[in-house]
Structure P
Amino acid sequence: MPFEKLEVFRKAYDLSLAVHRRSLGFPVLEQAELASQLRRSSKSICANIGEGMGKQASSKDVIRFLRMAIGSCEETCIWLKYALDLGYLQPEECQPLHDGYQEVGRMLSGLIKYWSAKL
């Protein structure tokens, strides 16, 4: 199945677009720092899903990329917390994004279990 059809990819992609758009409103000082880190980590999730599923050289390779995507989910949640605590995001903006990335992480864990069964 092409990675673009995976629900986890679609969800991660939509979240990354939301994060990108919202982070453009961060202060100029933060555009090269926090906003950039947030955008990169959120996009890294999608990139790792695509790369891992695209290669599919072996189940171990797919799992490795999916684990990197989970790491990027966690990283994104950390940057979201910074943005919240610094006042760049309001709780009502941040919580749905955080919850979305937690869901993506769970979905990725499910995919890892699926691929692990193929080992």
Structure Q
Amino acid sequence: MANSNVKVTQKDYFNGLIAYLNGEDTNFTNEEFVEFLEGRIAVLNKKSANRKTKVNEADEELKSLTLEALTILGAPSTVTEIMNKVDFPVGTSNQKVSAILRKLIAEGVVDKTKDKKSTLFSLVA
């Protein structure tokens, strides 16, 4: 599409790429494809950089409070014990703290053990 005054859409570029990959002739140069793809990648990078939402920020606060409670307790503890040890934001439920603990377990920061009917959480030694 070099030297053309016609507005080229993303759909045109994608169709051109499909044609190129199928071995067909296109009106685009390789440089135009590369420029287009680099632009799309830049947009995706910008979107992923802005993904820190209020929920993620709140979860980070809950993670630090949970780790603080586990540090203070020093022994394997239940979710209820963890919630009673530090001041969690009003409205924080046991289920939310359990979800935070699952994330911390996945990160390798917290251990989970079963003791008869109770599930206990502790910091990884």
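Can you say which of P, Q returns 29 when relative contact order in percent (Cα under 8 Å, 6 or more apart) is computed?
Comparing all candidates, it corresponds to P.
Computing distance in nm of label points 7 Å out along Cα→Cβ at positions 20 and 36 for each of P, Q, which one ends up highest?
Largest calculated value belongs to P.
Could you tell me which structure in P, Q was used to calculate helix-only ellipticity at 222 nm (-39500 (n - 2.57) for each DSSP H run of 4 or more, over all residues; to 500) as -18500?
This value belongs to structure Q.
Just checking, which of P, Q has the largest value of Cα Rg over 2.2 N^0.38 Å?
Ranking P, Q on Cα Rg over 2.2 N^0.38 Å, first place is Q.
Laboratory data are not the source of any read-out in this text; all were calculated from the coordinates shown. Predicted model only: the values in this text are computed from it and were never measured. Cβ atoms are built from the backbone, for glycine too; each structure is taken alone.
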